[in-house]
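Listed below are the structures to be examined.
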Structure P
Amino acid sequence: MTASAPTRSWLFPVVPVLMLLASQALPGMAQPARSAPAPQVLTLRDQAALQNRWLAARFELILPEVMRREQIDMWVVICREHNEDPIYTTLVPAPSLFAWRLTMLVFFDRGAAGIEKLIVNPYGSGDLHKAFADFYTPAFEPAGATPWQRLAGIIKARNPKKIAVDESETFAFADGLTATHKALLMQALEPDLARRVVPAGRLAVGWLERRSADELAFYPKIVALNHAIIAEAFSRKVITPGVTTIDDLAWWVRERIAELKLGTWFQPMFYITRPASSPAQNSRVVQPGDMLRCDIGITYVGLTADIQQVAYVPRQGETDAPKGLRDALAAANRLQDILVAEMKPGLPGNAVLAAALAKARAEGLVPRIYSHPLGYHGHAAGSRIGLPDMQDGVAGMGDYPVYPDVCWAIELSVRARIPEWGGQEVTMAVEEDAAITANGVSFLDGRQTRFHLVR
């Protein structure tokens, strides 16, 4: 699907609470202009089972591909309880929530026989050991040996060409190996093997950013839940003009997310933009004539969403946002179109940024682009297409290519003058979630093209 994916207006009555949880949307389907009920939230037990099915498929299909792409035949992940590697929880089955004492994971490419997966850790509960046994071969021998001796023996027996460990100056997610553990590893290895230790870098990022087919099919449900929460927040059910503050809205969303048994990776944020001529005295209390913007990102089944949308609080007699604001939103939609058209697999993020900005400026837009991947984390592993203060490119992360089968937050803004507000310049910031595949870029649950109206 290309950038001309169906759009959603998001102008609809608030869906009752019970209806929000009553229907299961079909994965991968574009949503209609009038909202369908949000997908049902799975129980924690069902979420764990789903995540483990995804993990099995990822080990079979994604890990071999990324290791071979980066020419790494052994990957070692070492961490300990209370100081887990950022990548650790993405490599272990649910319901594991932390590393038991000192934990070592070893992945070795055996070619046609696939990736061998070993765990060097005799600790933990019996139930979790059963879950690990479906994914890893325990390496607790020889008896009496230290974990470091066992790890060194595993590496020596397999004689890898490269031993990748999680060190990276560029990518935080690939920099989880502590100085202590690096020193102990190097002490444990024979000198010839120690010389083969290399940074995992792009291997770790490739593992984190790439989504399986089943994950891509499920992702629209995550985004639909995020959209539904926003639509409910931007309603008179929640907002009383002259009374409700943006702090009230932020905490209402936190409570709503908790009520739905979802998570969030940052505190929800709300912003007010109003004409300079407004008589409103308090910049944090919602008033008629205000433009509102939210920034909300839920977590569900271990994956994240990240959405910014806008609303307008009509004055008496108004039936829509002022035309100037509507035109500004249309300009932001146009910048979205320009950006996703430039997001071609294989191009560095910096090249995508430069091409999109040049085209937008040629069309008379005043653009700013700061888009990032989504996945296990919010500002997730992968390339960067600009940062708010880096419109000439992002050194390091922006040099990394855009790859297919990665989900993105298409985050950007335009500056525009609003005639109805005396020519006042405003920033129209929007953010919608999309997936890039070999077929192009598509929004995962539509995108906002008209204002929410709080009336």
Structure Q
Amino acid sequence: MIYSGKNAVVLGLGHSGEAAAILLREEGAEVTICESSDNPGLREKAAKLIEQGIQVLLGPAADSDAGSYDVCILSPGIDPIVPLVQNVLRKKIPVIGELELAFEECICPVVAITGTNGKTTTTELTTAMLQGSGVRTMASGNIGLPFATAVRQSNDLDVMVLEVSSFQLETIDAFHPHVSVWLNLSPNHLDRYRDMDEYRTAKLRIFANQTPDDFAIVNAREALPPLVARRITFSAYVPNADFSLRDGTIHYKNEPVLDQDDTRLTGIHNAENLMAAMGVGLALGLDFERMSGAVRDYTAPVHRCEFVRDLNGVRWINDSKATNLDSVEKAILSQTRPIVLIAGGKDKGFEFDSIAPLVRERVHHAVLIGEMKERIAHSWSGIDCCIAASLEEAVGIAHKLAGNGHTVLFSPGTSSYDMFRNYGERGNRFKEAVNALK
């Protein structure tokens, strides 16, 4: 009971903040939640927490809370520069994240998976592969179920599989995965980080506390610093990795271990996700035959190159989870037919220039939405671009532009917060608009 009798403040009333507060209260701490926003939904949530003995401050009162606390739990989505956080920092209160809090309570070893793209797919794949091989495990973290909620079950698990973001890794101290996974790194979150070096530094913290008894599953194309943990490498692009791809078959040390055509996952990016998951299994001593069998029926998460419908010979694909340019590039390369691309959204501090050559080569028309629509159109000069005021209008324009044998690919390339609560709501709205077409 690390926090029994302690006075704790939790910043943020999202999923992870709520989970952290409840865990702390169950541990015997006095808990206050501070949330800068104030709306009917938050008030309803606050009322339920108050019934559990948790104090909740909403709106301006949260930003100027005068309370003194033994520890602060910072929700990962909150930028440390905002007044809510600065108020705590001025009082010299120790700050950790929900990831660190839950790790302190975790009984079983941890597998932690990070990267700009593919985290959710690889986390789900790894979980399915381990469960299919007889390992007691579950997925949590950035994938949806907060680690602070899942940790209650850790006493009954062999290993916990976590999807972890750079935001979560910023506030770790003792967090120590037995197996860490580094998938890739590409420009993202530059509205929060000063530059790519700062973003990369946050991600690299996943390796900070590993020992020679641990494992690091890493993309062979990534230029990583020396690591203490034992490396297992993978790559679909270079031949000298431990896991490699040849003629559609994944090899380990030159021995074939999985034909990608035997799975429901297509594209080179998914080949690397499969390799990373198998690397985790290898680190945990699992058999390749059982691992391969366990992933044959796995399907990709919703909103990630998700087939929506075929209408008059036009395939509609929902890739709302593509919140950076590397995701868009992979989505475009995975298509085999002429593309009408719907893209755009919140300004995250990067331009769309880098993928302009690929868009010119593979995209028939582009329909642009969100804060960045005008700038993307300027970046993509020479490409036939249309501007839409809403996602529904964009779907209508794409419907007129796409002909028999085309694919309409909704792959925004940036986040959704200028128009939607999250990429899930954005993807669902896209699917609703597509399914309403006659």
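Across the set P, Q, relative contact order in percent (Cα under 8 Å, 6 or more apart) reaches its highest value in structure P. In terms of Rg/Rh (Cα atoms, Kirkwood Rh), the structure with the greatest value among P, Q is P. Ranked by FRET efficiency 1/(1 + (r/R0)^6) of positions 312 and 328 (r between Cβ atoms, R0 = 30 Å, to 0.05), structures P, Q are topped by P, which has the highest value.
A value of -0.24 was derived for log10 I(q)/I(0) by the Debye sum over Cα atoms at q = 0.08 Å⁻¹, for residues 104-263 alone; which structure in P, Q was it taken from? Only structure Q yields this read-out.
A value of 0.97 for Rg/Rh (Cα atoms, Kirkwood Rh), for residues 232-271 alone, calculated from one of P, Q, originates in structure P.
Each reported figure results from applying straightforward, stated rules to the coordinates on display, with no laboratory input. This is a predicted model, so every value here is computed, not measured. Cβ atoms are built from the backbone, for glycine too; each structure is taken alone.
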